[in-house]
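The structures considered in this document are given below.
Bear in mind that the values in this text are calculations on the coordinates, not laboratory data. Worth saying up front: this structure is predicted, and the values here are computed from it rather than measured.
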Structure P
Amino acid sequence: MTTPPPGTFAELCQILAQIMRTRSTSRKISLFSGYMLSLQSDRDLALAVQFIADGAFPALSGRRAAVGHRTVALTAADFCDIDYDKVFRPCRTATGSASETIEKLMHNLPGAAARRTPAWLGLGDVSDGFERLASASGREQKQQVLADLWQQMTPLEIRFMILMLGQGSLRIGFEVRSMLPAIAKAFEADPGQVRRVHMLTGDIAGTALLARQGKLGTAGFRMFQPVAFMLASPLETSTVPDPQSYIAEEKFDGMRAQAHITPETARLYSRDLNDITGTFPDAAGQLREAIDEPPSPAGHLSPLNPPREVVLDGELCVFRDGHIQPFQHLQKRMGVKKPGKHQLADHPVLFIAYDLLFLDGEAVLDLPLDQRRIRLESFCAGTGIPCSRQHNIDTPEDIGRLFRMALEHGNEGLMLKRRDSLYEYGQRNKSWLKVKQPGGSLDTVIMYAHAGSGRRGGTYSDFTLGIRVDEDERYEEQFIPIGKAYGGYTDQELKKMNQRIRELAVERFGPTLSLRPGIVVEVEFDDIQVNRRTKAGYTLRLPRFRAIRWDLAPSDTDTLADVERIYRERVENSGQVASHDNPVLHLKK
């Protein structure tokens, strides 16, 4: 293989190929940290990091090259002078990967090789190419831009360029969680500080530049730049050591969101840090008006000094008839870019706050929870924005009592939060615990097995689960997908599953195997969601392994009719909420 000049896109691609072939995470980190040190310009460093972590454009930009898989495939078939249906599609089926297929065709077909002359494009040249793709209108123009770029690239460059068009993970076993320690290693920075800056800014390329310049300490919180959410761990036992050190809140049956609010605007962000304001304009409008209006005289905020900027962590819930409605009601609003009048009226959404991250120029994430809570309750009392109600825990028995009360309210369960916990954004540990009652369980089969990366590279550890429809006149298949799950099994069980998976394999699609029905898994789930984009029309919310049922045959599994029955029962029972103290404080009537 020809060694490309330093600082070229080809050099980056060769490093990525080495990382992809390497099993050791520490070795991957060393490879990339050494590569970053070799880059001379700040722009090259930023682009290299961006290409791997975000793709063609920075994640924060919200931009896309808008090049579909079919456009790429048709361009490749034309470039290689082969028939799309008779040659390209069978090759793609054999490899299971369009980018890998195109790389092999470019390498092996003399006609394709003759059309290419590597020009050793720089990282900036490829970035400019992505800009031209984004600006091109229509498939024909985009195909021309792709062909022009490919003429100047090696097959390996073409493969990774295609992967970068997809935005996000390149699926080479080197994710952001490994890139951050690589940045720290390259520039001799504190790993914790690197991680903190990335969580605060959401900009991994900017984080790398600050680390290189020794300026990580200058990064700060910014409005309308969402930070990663603090996560909760499931309570694995029925008891909590030192229960008095925790407070309890009811876990609402809604959607986690982060609200950035000023008198001029309010924006809502989902857990994956996407802007969802347009989907929930009613909730955003209520928040903005609460800041814009003078505080209530009964509140603890001075009317002479109203809050001007605030960031809240909380939950979006459908609130109607004085009650939080089940998640199925919120689901009717999710994914709708611009809800209509009837959707807004039938499923009104409310934001309920339970944490405070920023208030009038002060980032309070590093304050203990009890201090953040004092500020939050004062803010909510003065603005009328609802916030969760907290309960003291004096004895272990209180947890069970409060959990039962939460279920009677129609909520999911209970959140236990350490009083002294900082807002550990992007982390999941024992500072926050969730106590939930499983929504139910179903016996399913494994339809597809997906290979993991890193420590589990080469092992099938993620699974697509199927529900039985062999007696359902609506379907010709025996099983159709109902959800994806991973975890909940021991290493020994995983090893046994992998042995059986290889026996049941029918076809390979890159890192994925399709299987004959043969492994039955009992899965727990939190809820059942309507999903009209799937064959089943439903998906399981948060499915996880409960047991691998080696004793059951595929014919013993549950059916789609069972799924539909469970869903109907949940909807019919959704209005049956017991009368207790409202789990929400400062709720406007």
Structure Q
Amino acid sequence: MPTHAPVHYSIIPCSPEAHLYEVRCRIEKPDPGGQQLSLPNWIPGSYMIRDFAKNVVQLSAESDSGRTLDCQRHDKNTWAIEACDGSLTVSCQIYAWDLSVRSAHLDTTHAYFNGSSVFLQVNGQETQACSVELLPPEGEHYNNWRVATSLSAQNTDERGFGLYQADNYDELIDHPVEMGQFTQASFTAGGIPHDIVISGRHHADMDRLCRDLKRICEQHIRLFGELPQIDRYVFLVMVVGDGYGGLEHRASTSLLCSRDDLPVQGDERINDNYRSFLGLCSHEYFHTWNIKRIKPAAFTPYNLKQETHTRQLWAFEGITSYYDDLALLRGGLIDLDSYLELLGQTATRVWRGQGRFRQSVADSSFDAWTKFYKQDENAPNAIVSYYTRGALIALALDMSLRQRSNNQISLDDLMRLLWKNYGKPGRGLEEGEIETLATELLGQDLSEFFQRYLYGVEDLPLNELLSFVGVEFKLRAARNIDDKGGKPASHLPRVWLGARLADRPEGVSLSHVFSASPAMQAGLSAGDLVIAVDDLKTSKAKLEKILQRSAEGTRLHLHVFRRDELMRFSVTLSAAPEDTAYFLPLDPATQEQITHRNSWKSGQNPS
């Protein structure tokens, strides 16, 4: 590749204090009729129109002779540049103040961006090779800044600033970039280097992180049999006081976590926070195969201008959500009890929502753009998550394949088949093709399973299926409003209010009110602020105590502010529903069940 490709970019954090990047795009052979350029409206992996073009502060263009060219906005994310002789350079300033894994952020402490937020696409030249020069901010304050990215370096200095390359625009925007002073550590998995880059204040035990992430990565590599063709992999971690999120890329992932999620030296435990962080890392790493290479036909190629609907997100997010925690078990990082606790918490999130009876997981996938990514206060009553119920469908499919084949075929085999026949050759999956492949792999008809649980809204028969591996599924009432499930409990409450509560200085806010609950039947609504119960000032803790000591049929009188109007409601408490899930190993279990369970836990078929 030449030093400057047919399309060459440069980006500099020109004004960190004002959160502005300056981005230039030089096009060697622009369209002779006038060149159009555009920014994506969404980023792969996050299915919501985000209109990144809204952050363009100014845009200008000039020919190679220095003549200023006319730039006209063609639509919300496209600019039309007048025709010119020779090369064309387009310059723009982009505002970056979104501290998330999806967009771009810049201040005097660090710079982070996804290419979809900052690099203009040269329309008509999307398949042309690209180069990009990453430049540091000016000033002594930034002398210690470095670069972390999985982009392929062509000519860079010891800090990582300089020239990088990509085969096309799609690749260019699939390698996020971190600049700043960060902590970096490395390990090897699958024969290639893996870097962990942490920005933000932290006290993480980097050696521990490397050891644990290595086990997770090697577990996923064993499942698929190999890594995709990448030279290295990068975990980009942004540490904040309170945050959580991740986004997958072809050779890296962007992660947002809380400071307390990371391990510290001297503490070898895997507490709940660290377990959650490892699960997030596992989830995004599994995506290296499942969505970045094995993907719906609708995403090959991506149309980043508008929504792209598919009913298959349950497979790409749900199956990934099944394997993320399972890899922690198979990699020896957690034991079976810990894994079953996580599984119970997933089932609890599904069973707590009446939306599971109103929306199928296939429809949830299709409606991701307008419902799942735009949830409101009625979401638990109207929709189901293709992540959580999708994970349970993956579990149920795994158990069905194992049970019907006497443990000779599993979901592992289906994932390897998908990798071999679709991921490696870059062939997209048509709608319904995964279901057909599962049936062909098993040699038995699975259409009823998918019709009832994927396209229908029936609850999954988890007890029946999990008995094959000697595990039972149980439901109970929630101990309190913050009970996440996953464990048995004693001293269960007898009644419930039927609302999610949030503490406020003035009282208790109702964030969600559940269908057919005492709260809804009384006329309470999401957003209501409860200031008194039975004429006494209340708080979340006080209201919980009232519920714990109340019996079915108890009537509570609530004073509530709705907007600025004071209202009074009478709520008759009803029996608490059994909507909190947990799983237990059968005791005693048969030797056959134990054998099947060990196969499932290890990912190895019995000899």
Structure R
Amino acid sequence: MAGVADEMSGMSLSGGELLVRSLHAQGVRHLWAIPDGTYMPVMEALERLGLELDMELVVFDHEAAAAHAADAYTRITGGPAVVLACAGPGAANLVSGIACAADEGSPVIAITTARRADIDYPHLGGMQVLDQTGYFAPVTKWSTEVNHWKRIPDVVRHAFRVAREGRPGPVHFEIPEDVLRATGELADAPVWPGEQTGATASVGGDAGAVRDAAHRLVDATFPVIHCGGGTWRSGASDAVGALAEHLGCLVTTWPGSRGVLPDGHPLGAPPVSPVAALAKNEADVVLVVGSRLGELDLWGRPPLWRSSDDQALVQIDSDARNLGLNRPVDVGIVGDARAVVGQVFDEVRTLTPARPPHPKLEELRAFERDWRAELDALVADFTRAPMVPGQIFEVCNDVFPDDAVFVQDGGNTCLWAAHYHRARGERQVLWTSNAGHLGTGLPFALGAKLAAPERPVYCVSGDSAFRFNIQELETAARLGLAVVVVVVVDGAWGMEKAAQLRSWGRDAPWFGIDHSLVRFDRVAEAFGCHGEHAESADELRGALERAIASGRPAVVHAVVDPAANVTPPGTDVWAMARGGVGR
């Protein structure tokens, strides 16, 4: 970068070019945006320098969808992603996508333009003038305005530091259009390479706390490791697996962190299963990695967990505010999950040789086998039409290879996924498990495909959720992103039907829960994508094979039994969580 500065000494750069070069120094390759006149200096620089800097513009059809795609990109790559939005309505549209990224701990850098600094005051009545830094402040780790050309590199560096430190999350900064058009010399606003910003180090934990944690795990009668989203965000899955195999103990996850151990691993347990529930209830020491123990974990309290009086909690988190948040902690360690679990593993190895799987695991597996047999019976008839939603995941498990990225979207659809999708590895299951944000499925799939173009990417989405961002089929076709989306069609807000049955004992059609008929395969074809239609699991297999063979973005309209979809497996656990059990 110093060479670039020397070469450009004395030359004037626009704020737009300075921004592009500052982002390039942080390793940014894609700018997610919708074209707008307020950032034409950025576009001009990108057109002129894009090939040289290996940077490109990725245009979506809605700002929130662009933010969702950037969110997914961070989950696959592990690094930040940058999304741009124009002044006023573009920034307002972007907020919902950034709010989702905040809930999920995704380091998305949101950059919004603003009108000229002399009119950028809402009370003056300027067009497309909002308090954008105020709008973004509640859903970001940092929100600020760049008020001078010279501040652009500094703000970019600080944004990337803040987005990645501790628990990752989005940041926002606003640049008025006259600052982007202003010019100056690079020597007056130096651009540093990303590795010189000090933002990439993984922080280990306190040595004494690590030793205490290791002794408790080794001395436990029945230890269990429970992993949240911070586990895969830090890339700690291998370290967790090594520690579990050395101790011979079970690893559980919450629904949003599946894949820490691949499903079927002898020491793993699906998140909504008897073996996971029994293990949490019987463990005397639990190591919690990267989790606040929130609502879908029933707050880490009885009846799912034992009381804190007879179950010790060792908790690792990059954010000290999460330690002891929802139940008392016996050992709390602040630090990066991968680094700290590695420290604990090193200490454990000095205290005990590798152990065989705990004898209690076979006892728990017996309960799991009976539970699994019931689930298998529910989806056994592949000729049934319309199909049971769980059959969709059974077919997808067979059709897509082990390295495929899976995206889930919807309400009841995600409950079916928790029971029938086979998670194969870290960063291979994408879902808004904290935000519960509908409509992320297709944008997530597109962001994942841009992050890993060599890997298959598929999405299973409820029909209600899919309609939120259906316009991004145009984006998929235009960019040639060959993702496959299976739309689970029950023609209704399925989870809301279940809520009505729980609350009132009946449906309430006036509530607007039923949809008019939409043939999503035909909609896809109208957008220039491949379309397929299936009413049974047997038909679905052929439809998916043709969709993949087309080499194009594809949508499979999968008709499911509305009655079966009202109460998917796990509905009782979901109702317990939503009903406040544990609080």
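Quick notes on this one:
- Among candidates P, Q, R, the computation of semi-axes √(5λ) of the Cα gyration tensor in Å, for residues 16-71 alone that gave 26, 17, 10 used structure Q.
- If you line up P, Q, R by percent of Cα pairs over 24 Å apart, for residues 104-439 alone, the top spot, with the largest value, goes to P.
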